[in-house]
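Heads up, there are several structures right after this.
Bear in mind that the values in this text are calculations on the coordinates, not laboratory data. Model, not experiment: these values are computed from the prediction. Cβ atoms are built from the backbone, for glycine too; each structure is taken alone.
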Structure I
Amino acid sequence: MHLQAYEKQKDVELIAICDLNEQRANEKARQYGIGQVYTDYTELLANPEIEAVSICTWNNTHAEISIAALRAGKHVLVEKPLCRTVEEAHRIEEAVKASGKLLQVGFVRRYDANAQLVKRFIDKGELGEVYYAKASCIRRLGNPGGWFADTERSGGGPLIDIGVHVIDLCWYMMGRPKPVSVSGNVYHKLGNRANVQNLSFYKAADYDAGFNTVEDMANALIRFENGASLLVDVSFTLHAKKDEITVKLYGDKGGAELEPEVVFVTEAHDTILNVAPQTDSKSINVPNAFCNEINHFVSCCQSGDQPISPVEDGLNMMKMLCGIYESAAKGQEIRL
């Protein structure tokens, strides 16, 4: 997704790619006309031609590589989640401030056209005070395995992988209020259900049916300083009838749903109305969202403007995610 999006940018030249798997790096280099291939990211960062990097590696390397890239004078787009721990997030934030360079967190759903449409309505006051949000990202069968199933590399399972998308989307729409507490649960009940037949799902390159150390599902209630709250549940595997993605926002003047399609709920003449905007796509268009995200990153690199998903948002998201895991482990609400 990153390579395809950069390739479409008029003011961008892809000049280097780095992967631990040299064969895979060479294949991508040939596919996208990239002249330089590395297997050691420190060598890539030493290249003075490179002005900006996308970091699409395992979560456990995000902090290390982001900090090294910033210190090497590169702008950084780092995939979500920002890292694995709050401590790592603080170190990245410090590196951003010390370097004077740009870091954009890959909260790609913020950049979807429908998300930006709903955000405009909210910013214009159409929903009034948004005081409650509810989000689900349920897979009945869909643990990708590989590094996604390895808590040492990923930092967790569906909460930190797919949950981060819907949590961030709600939080962004709500105006990014300060999170003050979380109460969460995680469950390890079903494993990866590799025995299930007749249903296909995405599998990581290093998929291993016999390995899984992450949770099956998680749920949480997040409270914010302004009194608003967010309820979320996510899963890699669950005895559910079907997969489900829902994102819903409720205000004192109206409501909105972003997933599975955009709908506004309002009132007129003593009647409740469901209003569907006319758009090219009823639900999120992932390739276009990535193109919008990359376009924004390139624009900010050129202008010096701050991105709409800055390092500070990545830090707050890590506080929420890690707080949920801590709450589940301790069986109590956690103050952030």
Structure II
Amino acid sequence: MSHPNALLTPRGRLLLARCVVEDGWPLRRAAERFQVSPTTAARWARRFRELGPEGMNDASSRPHTCPTRTPARCERRIIALRINRRWGPARIGYLLGVHPSTVHRVLCRYGLAKLAWLDRATGRVIRRYEHAHPGDLIHVDIKKLGRIPDGGGHRVLGRAAGKRNKTRTGTNRRPGYHFIHNAVDDYSRLAYSEILTDEKKETVAGFWTRANAWFESRGITVQRVLTDNGNGYRSLTFADALGPNIKHKRTRPYRPQTNGKVERFNRTLLDEWAYAHPYQSETDRVNTFKDWLHHYNHHRGHTALKGLPPASRVTNLSGQYT
């Protein structure tokens, strides 16, 4: 592309070519007038004779042939593996004997969506959404988490010793599970969470009553709640806890992606709290949960929020800077 202040813009080239072709100027005189070489003047005059005024525009610099380009058959195999198996460049490259960077260029050339944008089960592009205000939608879910036996589990003692410690007789035998009930605001990603002992309908209803009060204390009025199709969420007890002013929505069966924001929170909770340290007991882990949840809400940068914490999206939230 020519510089806007260059002497030979498309308009300048046209003037030069017409001086030579239509007015009969010698090449040297035209070259001197437009301050270019005679060779350049001859080139634009020839282009004008062949293509007319349209030939004065910049032509593509792309080569006519590319001997080193990936063969079409190999490109078809790369595309087929991506569509049918939803593999990444590295895995496709190892199978076909092609460098992963070459596979990546082929995928970009044909505009195939990134794996992060696809539903792995169906291959369809995930439709992402975000509500406009806090409280427009609250995602609710339960994460079942095995308790750590006193003295540590397999992460501290190793696989064999951890299993013996978990199943030995006495008061420490088979520590069971905790059920972490989570409520995440769709717009701000602000989370309220409790570690409870079960997922019965009374427990689920009680959790929502406390969660709703927590959101209201922070100036968030809940309009809708999204849950899965668990028995507790389909009960009349939970419906009574929601009340007449909150609309209850449920995900389609076998489609946890619909409740993706709280599912992603569950994964963050496991990576950054539940399995982040080799805890010596379940009590040690539970004692750190409140501080971790405060850090998540007020200090931890969220990638969906451009590195800001969830509290930054809630106006005048107390404790935002502590």
Structure III
Amino acid sequence: MPIDDTLARYSDLSFETAFAVYLLALMLFVAEFAAARARRATPALASPLPAASTSGPGRVTTPKGRELSDRLGRMGVSLLMVAWALHIGSMVLRGLATARFPWGNMYEFVTVTCAVGVLAGLIVLRRPALRVLWMFALIPVLILLFVAGTVLYADAAPVVPALQSFWLPIHVSVVSVSSGVFLVAGVSSALFLLVVRFQQHPNTRLAWVMQRLPDADTLDRLAYRTTIFAFPLFGAGVVLGAIWAEAAWGRFWGWDPKETVSFIAWVIYAAYLHARATSGWRDTRAAWINIAGFVAMLFNLFIINMVVSGLHSYAGLN
């Protein structure tokens, strides 16, 4: 079926616009973070100033800095939703232009994974107390989208014959959803480690940053809960991939590089969940395992697809 070049151009324009709006949203979240008052303080660095001021007997008013921070944060979320709508629009237009599901190459896969990551953030970071995390969650999303739109970009075209299967939307969509949620979990664990490190070794140069983040327990729970959601999905994606491999190549498992690293990543995340439930491993050790799992996911996405030759090489640059 011929490619609709007009829709393909609109898809690219929507993607570029979404990236620009994401960047504006990030700037607002950075401004919110800078304007926010410390959400917690260590004993050595606690401020003697009250959290709110009074303008009369029995009347408490919200500090102007907090009002400004909240306003900037709400504006950032509004822009984020606009950017996400444009992001989804670019994927829909790419699908209409090619008359197929729009995740047949690395550009499209990274795009849909980032969209899922943003959606997961909109769900789990909806509370004002967690909104400050957007400043950190959007940075990897923007980096991935930049790489997708430059290094990994592929013109709208039909997929190669190996991907012309009804298993493509099933397998890839499940893996994309789990990968996007793992992104939120990885960022949460990384911030958890930073907060714990700061609590153990206070550094006045980083105090203004660390005191604006949620407490360590909140970050740890966020990482754990998002991983619990994504882990079975990723496992299902691996199983579905094996079923597709049997239909395409006549075997369920062949220890192809991508299959092997996917299994390793699944084992790492299983180890994280086990460590998180084991006394003595619940704190920093479990968080490091969670980060290792996310690194394995990134390694599987970029290094395996772009450097290592295997049966999944067609999933690289088209």
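Structure values in brief
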quantity	calculated
At a computed 1.01 (Cα Rg over 2.2 N^0.38 Å), which of I, II, III	I
Identity of the structure behind 21.9 (criterion: mean count of other Cβ atoms within 10 Å over residues 73-80, calculated), options I, II, III	I
